[in-house]
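Just so it is clear, none of the values below were taken in a lab; they were calculated from the coordinates. On a predicted model such as this, the values are computed, not experimentally measured, just so you know. Cβ atoms are built from the backbone, for glycine too; each structure is taken alone.
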Structure 1
Amino acid sequence: MVTAGDLLGSAALREGRWAQSIPTFGPERRGALSTATLRIGEEEILLKCASATPEVVLVLDPTVWHHANVLGGIVEGATLVFNSAQSPEEIDEELRTEKHGYRLGVDRCQLFTLDATGIALETLGRPITNTAMMGAFVGATGIVGMDSVEAVLGERFGGKGAANVAAARAAQGGLKQLGG
């Protein structure tokens, strides 16, 4: 999550915008619960704290939302992207029925799912979903362009850049949207 936030911020910078990524994590180990707030704007970003009212939520771990409220503070019209083999309709039903101890409290949102873990296994050979979810971010929001994401993936991952770009592209085209 932290890497995805940093790289999406770098993609926004490449496009001439301002970006700020703020990671939050507990135990410093792979797989521990972590979050990242990413702000992208046309003007300098002066606020220096995690977001209390997210407009976009990416859930990289397919099970974390069963144990943690990933929707805290979301705004009407928010975009939600879940790494899940479940359909958007199935996730929407679970979120609206308070099955996991919290519920989706906004009426209007865009809800997307994709099997980012499957994409990562196919393209990278490992269940590391951050670059696939970056492609999902591009496809679901259009906030940054795929060309910029591909450039930062190439810079960051060098020889493994092509596989990470393939993961991002597959995810961008593999989104399933609620009602779509």
Structure 2
Amino acid sequence: MKPLLVTFAGGTSGPWRVDRIEAVRGAALPLVGRLAVIEGPDARTPQSSVWTLRGITSNERYVGVAERAELVARQQPLARPEATRAALIPISKSEHWWNLTQEERQQIFTERSSHTRIGLEYLPAVARRLHHGRDLAEEFDFLTWFEYPAVAAEAFEELVGRLREQPEWDYVEREIDIRLVRSPEDP
């Protein structure tokens, strides 16, 4: 996968209407009405943006061969017409997490938290793309973008709830939950 810089711009323009912004842990983001998702380093951020969050796609860091194959086989693409709901969940983890070795983080992520295994249960309805912000010295370590059809909204709530109960979330220092809606009449 070639890295892709993505900017999420909250303000008064963009195809996604903000349904809610909730601070799960730590400081909130200012409320906005719309969200634009801008891909590429040369893309222009709307002047009406109140805040911008940036991240870059990268290789999968905590999956094994079998899990990766299953993800590739079941993961749906973004921008499906029926996926009229979305969530942007920015997360920052504690310094304690980052001071662990890669092996220790892998063990927490895969063996103790079963992060990918849990996520696989909600495919293909929920599509997702992870963006890394830490390597760019951004405000959040990770920006996870999810898209799903309205009929999968309850399943998505279950997914997020289950993930937040796992040992991995003991290391989350800040988390914002931004829920979005796209409808045909939206610009």
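Odds and ends about this structure:
- Top of 1, 2 by Cα Rg over 2.2 N^0.38 Å, for residues 91-162 alone, largest first: 1
- Of the structures 1, 2, the one that 1.00 was derived from, the read-out being FRET efficiency 1/(1 + (r/R0)^6) of positions 75 and 123 (r between Cβ atoms, R0 = 30 Å, to 0.05): 2
- Computed 2.6 for distance in nm of label points 7 Å out along Cα→Cβ at positions 83 and 171 - originating structure among 1, 2: 2
- Answer label among 1, 2 for the case where relative contact order in percent (Cα under 8 Å, 6 or more apart), calculated from the coordinates, equals 33: 2
- Ranked by distance in nm of label points 7 Å out along Cα→Cβ at positions 107 and 139, structures 1, 2 are led by 2, which has the greatest value.
- Comparison of 1, 2 - label where percent of Cα pairs over 22 Å apart is highest: 2
- Winner on FRET efficiency 1/(1 + (r/R0)^6) of positions 67 and 155 (r between Cβ atoms, R0 = 25 Å, to 0.05) once structures 1, 2 are ranked, highest first: 2
- Structure (1, 2) behind the derived value -5500 of helix-only ellipticity at 222 nm (-39500 (n - 2.57) for each DSSP H run of 4 or more, over all residues; to 500): 2
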